[in-house]
Structure I
């Protein structure tokens, strides 16, 4: 049975297959592969004079359909779970994905058209109205609420605040960021070295207490040695590291 269709009506082979499925009122999960392949090949035969670039995708799908048709005639393969595999499953998955994307693109086109017909009026309300806040009527707000009710609400609120606290972390002290600049520390070390002919690395580390202070000092010393501003020598293993400029 020949199918009269035009190439420009379809964006690709999946679009054509969806058309054939809808036209024949076929369940997409149970495609009669022989019927669809026959109709698809009728369409391909009508494309012989088409541009090779346009027909290539359709030829690939034609080969896929013929492969599925052949596999349908053979005993079903069994997967690792012991279930028979349907040769059409991958094609069904592709068709479902394409159908979703196609409908989504159509929906976006409709939204774009609707947006083109929308007009927005600039805000012309006076500043006084924009900044206006309706006053709170506390008498109306507290109407019917007694002092006992307010005390109960207050206690419940405080309890919720206490429940949110981490019983362990809440006992930690306040952690403050210690600002240490590598550039500033390098300047301080250069000033220190300018007043001395020679000094030890331990002397420098004793000047600055705290882990972060010591790390920045160590990095500054490495940079000064690397740039040949300072020289450092350890005369024996475990001995003092002496530095001079």
Structure II
């Protein structure tokens, strides 16, 4: 009568391969591929063949081990740098990566178990305790402060305010919009021309109160020249400009 043997359940071919390496206490960077392959195939023969998807993964790894075993019997291949390549290098890299993730998963599992043992209780404090605010001790707050220290702090704040001021823009005045009635100014100029008949342009501008009024007055004069209501004369270059009514 055959004795039933209960095999350890492995999560995948890398898990089985890592188990064999640890069981034989061999260096993962120098795997005895012949011995490990034989033990790996022995485990596969004892596995149940119910789930072919899982078995296919183990068979792929078995084929990989056999391929590495055959490549090790052949002369070593040389890389671009002229150094011999180890057929086990890619497998070793996968094993190290799997080992790192496996240990990380075990560490996370241990932390989960420890967290399940911790119990927390919600804070239950009376409203009077939650609303309590410790009174301010002004004597303690002002301890160590002297008049000289306050003066230095005040001077420092003043200096900070001065540094925030733009030395150029701060000299600008406030720009205000002049509201000038164009029709009223035109009526004023027409009345001025009707009364004086002939006058200098300079004398007309002197009676204006702002730069905007001068600009509007100049525009009115140009419009009246265009309509033929007045004409202008200038006896010499940069001389006085005379405005003469044509009515």
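Coordinate-derived values only; no laboratory data. Keep in mind it's a predicted model, so treat the numbers as computed, not measured. Cβ atoms are built from the backbone, for glycine too; each structure is taken alone.
Looking at structures I, II, which one was distance in nm of label points 7 Å out along Cα→Cβ at positions 98 and 202 calculated from, given that it came out as 8.0? The correct label is I. The maximum of Rg/Rh (Cα atoms, Kirkwood Rh) over structures I, II, that is, the highest value, falls on II.
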